[in-house]
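Some structures to go through are shown next.
Throughout, read-outs are computed from the coordinates displayed, never taken from laboratory work. Source: prediction; values computed, not measured. Cβ atoms are built from the backbone, for glycine too; each structure is taken alone.
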Structure 1
Amino acid sequence: MRPSDATHQMRLPLRRDGVETELDFVLSDSNRAAVTGLDAWPNAVAGPVMALCGPEGSGKSTVAGRWAEKRGAVILHGSEAAVVDPLDLEGANIVLDRAQDADDESLFHLINLAMAGGALLLVSRRAPRDWPAALPDLRSRLDALPLLVVETPDDMLLAAMLRRAFSERSIVPPEDVIDYLVRRIDRSWAAAQGVVERLDALHRPITRAAARVVLEG
């Protein structure tokens, strides 16, 4: 049975919760090549389907969200590709985040849909050539996709992630705390969120001494 219209619309959000706006977006050396590539896409050279890959927590979903915002794209996540009606997506620009979690048939249909008009951005940790695919036609298309890469966050982007994590808790940290943490935590959004959560839980001023307690505790 086809989902109700209300449920179906919920499956087609125009933006994902937590996606940064253009004013919030931080361009750094770790995402510059991917952002520049997406700003010029879709085009006749790259074709209508593009892959965007990067490590967990590197900000690739934010980069994809920025493109979606500019292009008015529909954003889907993984297995959601199986529950949408392809007729609703004809000619649309689409972002499929966690694309490696989509089933083969749904992924193949989305690629064919983009080939007929519109654009499809596939976002994942691994490159499509490394995904399992049982359908031979899908395998060949995944292997041939152009690829943009978001690298592990550099100092500038990790500092921005930390500031955002603090801001979500209405905390304005001293810059020396940001500098201290950038040199010591894992380079991911999850790590930034985690250390800020632990600092906030101390219920004391945010200082380098407090940061040291959290990191060494």
Structure 2
Amino acid sequence: MHEHPVVAKDLARWNATLLMPTPLPQYNIVSKTDALSTLDDFNGLRVRGPGGIMGVLSKLGAVKTGVPFSEVRQSMDSGVIDAASFAPHAHLATKTYKVGKWATTNLNLGSANCPVVVHTDALNALSSTNKEALLGSVDEAIAFYVDNYDNNTTGAYENAVTEEGLNKVTFSPEQTAKLNELAESVRSDWITNNVDKFDSQALFDFTAALFAEDDSKLAMKTGEAK
């Protein structure tokens, strides 16, 4: 995605070059309220979560409630927020599961991309040997990062949720279809709201094609494994 001209132009404002992504799994919710039984139960739920996910949940009546990351646990304790939507590492860092009563297992409305960027001039000022060493380490670094997250961080979070006795909320295929329908409308809104700022449709289509390509590769690998 960062190779698209729209993104490259935006990075250029900061004289920045993408070094590597830090891929994260899908965000899920931990909440201190009574467990959800229907999507209507999102109505009135005060959630600390990112824009895209909250765009969907807001259509179900959830209330986006902004608090600093460092105050998430305190805000759940005091009742300022009812729930938080994070990737596993952030739930571990804030210990939301210590006060939570339930956690979703398959919200699957999105994640965050926090890429590692470097100053373009500083990168180009490196000697050829040092630059090659830095860029040549990226694939290995990503592989280690993903392996560590999958096999340590995610497992630690799942164990914590189980040990604390949280009720695990898994959305049905029908509920998932409804969430996906709402997500599609949020994506459409994003394109419309940004069309005057940059070619949002082209960027969206480019990104969607990348996801489709990855899905195709994953399906092929899964088939080969069988």
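Quick look at the numbers
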quantity	calculated
Among 1, 2, which structure scores highest (criterion: distance in nm of label points 7 Å out along Cα→Cβ at positions 75 and 203)	1
Read-out mean count of other Cβ atoms within 10 Å over residues 43-50, computed value 15.6, structure in 1, 2	1
Mean projected area of the Cα convex hull in nm² - structure with the largest value, from 1, 2	2
Winner on relative contact order in percent (Cα under 8 Å, 6 or more apart) once structures 1, 2 are ranked, highest first	2
helix-only ellipticity at 222 nm (-39500 (n - 2.57) for each DSSP H run of 4 or more, over all residues; to 500) derived as -12500 - corresponding label from 1, 2	1
